[in-house]
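Below are structures written as structure tokens.
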Structure 1
Amino acid sequence: MSDNTPIIARTAMLASLHARQWSGRKFDRDASDDFNKSKGADKDAARVNKLLISKEALKPVQQLVTQCRQEFYRVTLPWGDDGDRILPAAGYSDFAQFMDQKQDEFDRLVDAFVEDYRKEVREAAHRMGDLFDIGDYPKPSEIRNRFAMSFSVRPIPTQDDFRVNLSSDVEAAIRQQVQSDLETLTQTAVQHVWQRVGTMIEDVRDRLADPNARFKRNLLDNLVEMVEDLERLNVTGDPNLTALRNEAFKSLTLLRDPDALRKDGAVRADAAKDMSKLAEQFGNLWG
């Protein structure tokens with residue numbers, strides 16, 4: 001890459017997480033019409049969506065996919081509106097290892113579901129009564145193809161990646177547009193980091209400032225985790241974000257001890273004061 005390459009293209013990459021799973025649900029138009037008619041309602045007043053198999057059968061796969069998506073969103077930043085997100089280069093190895101483990105687990109869970117699929121359909125025939133329709137179910141030979149999960153990365157495109165046979169004026173205009181879009185998306189990603197950490201700081205501050213307010217441990221854990229992640233998520237080297245991390249890091253010892261915060265009013269007051277100072281010093285940057 002040239003020395004003119006934007007810093008974000010040197011410190012991060014675009015990442016995509018794709019997950020496909022069979023929902024196990026099906027809209028039944030005839031049952032909907034019958035139900036609405038029995039209630040004297042318009043045809044579109046209510047919809048009957050059938051749960052084709054037991055919720056427990058698909059729950060393990062659904063929970064794992066949700067876990068992967070939550071982790072993906074935690075370690076990445078927004079980028080455009082096509083599903084791609086920014087993954088800092090510093091976080092690639094850890095997340096790739098996480099996804100390798102989860103991919104193996106996903107395959108095992110799906111294989112277990114496929115093995116039990118015929119039994120689940122037989123049980124559904126009894127459970128659903130007249131709502132059962134074998135045509136609602138994928139064939140056993142096809143059900144495995146309803147599930148897939150993959151993780152991929154690619155470089156962040158820059159104006160230097162644009163190579164087509166156009167007039168110099170048109171090419172220059174397009175390169176300028178690419179650069180402008182890159183700058184806008186980068187600003188959006190950085191602001192997303194500020195808003196995430198700012199919201200957490202304000203939530204913790206408000207809870208701790210009220211001696212009668214209760215708080216859950218994950219409220220503190222989420223902020224501790226976010227502060228620890230700031231160095232990795234700071235893909236543009238924003239000095240203000242670095243300063244926030246350094247200041248917030250001083251408060252992590254208190255935040256890691258929720259029991260002391262609940263039982264000791266002085267400790268709670270000190271932690272609340274720390275959060276207030278952070279909000280006063282950096283609040284204008286997260287808006």
Structure 2
Amino acid sequence: MKRFLFLALAMAGIFSMAACGGGNDANKAGSGGGKKIDKLIITAIPDDNADKLKEHFGNVAKYLEGKIGIPVEYMHVENYAASVTALANGQAHMSWMGGVTTVQSDMQTKGNAVVVACRDIDKKFVTYFIANKDSGVGEVKDLKELSEKAGGKSFTFGSKGSTSGHLMPRHFFTTQAGKKPEDAFNNVGYSGSHDKTLAQVADGSFAVGALNYASYDKASADLKAKAPIIYKTPAYVDYSFVAHKDLGDEMIGKIRKALLDLDPNSEEGKKILGYFKAGSFVQADMKEWDGIRAVMESGVDIGS
């Protein structure tokens with residue numbers, strides 16, 4: 001009972017908040033209490049097509065380079081866990097993280113991770129449940145109703161380590177339906193990323209799936225027609241840029257200012273914020289992810 005109350009209080013916090021490498025001379029002392037670097041290495045969770053990520057974060061790197069006075073390079077990783085490891089072991093200085101990986105970064109760095117900024121949409125993020133148009137599953141008022149329609153149907157999450165593609169949709173499903181997805185659907189899979197979830201539901205590989213709304217909203221009209229939205233979850237906190245505190249307050253401050261200053265009316269701003277499906281970046285603090293941490297600690301399997 002105590003555990004339930006703790007989780008309920010932590011989740012209430014989420015919803016209230018929703019409303020409102022070595023070659024860089026990393027061991028040399030720098031200004032602002034951090035380590036001097038010759039190049040800033042950034043990475044990101046691979047939640048989209050690899051080519052799109054490389055193009056987009058290449059644009060982010062180019063923008064930051066012009067603002068902080070040193071070269072910036074994007075380093076692609078193949079899975080969610082690798083983005084956390086890269087930040088923790090010094091291969092990368094900053095990473096674009098989901099809610100789960102934001103918390104994991106704080107844990108793996110023993111409290112030495114700092115949220116640089118998040119998008120305006122990240123404090124009110126939602127997951128879409130979608131269904132193949134020929135599946136016979138239409139819109140539902142809640143996930144209990146979906147569980148009642150799930151017999152004989154298949155379901156896919158994204159990556160196990162995804163906040164919006166696994167942790168939170170699983171949490172909401174279990175809470176509303178009173179059962180695990182595995183006890184409702186005849187088959188539960190993991191596509192690996194949001195774009196793959198949409199593609200697999202659209203082509204009928206799975207009848208139903210869950211993915212973040214920003215990925216769905218920027219997809220083609222054809223894919224959306226083949227996999228319409230059947231349910232939208234309550235809001236929660238999700239993505240952020242996370243840096244290692246070793247960068248020091250001065251460098252982190254420069255990066256934060258550059259992100260907060262992105263102008264949606266400039267060419268750079270349109271390109272970067274457009275991909276992010278955001279109007280701006282805003283300040284945030286690691287404590288705002290305590291609700292996500294509580295759901296993680298409730299025992300959901302999010303992989304290694």
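What follows is calculated from the coordinates using simple rules that are stated; it is not laboratory data. All values derive from a computational prediction rather than experimental measurement. Cβ atoms are built from the backbone, for glycine too; each structure is taken alone.
What the table below lists for this structure:
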item	result
At a computed -20500 (helix-only ellipticity at 222 nm (-39500 (n - 2.57) for each DSSP H run of 4 or more, over all residues; to 500)), which of 1, 2	1
Computed 60, 47, 33 for Cα extents along the principal axes in Å - originating structure among 1, 2	2
Identity of the structure behind 2.1 (criterion: distance in nm of label points 7 Å out along Cα→Cβ at positions 255 and 271, calculated), options 1, 2	2
Among 1, 2, which structure scores highest (criterion: distance in nm of label points 7 Å out along Cα→Cβ at positions 47 and 263)	1
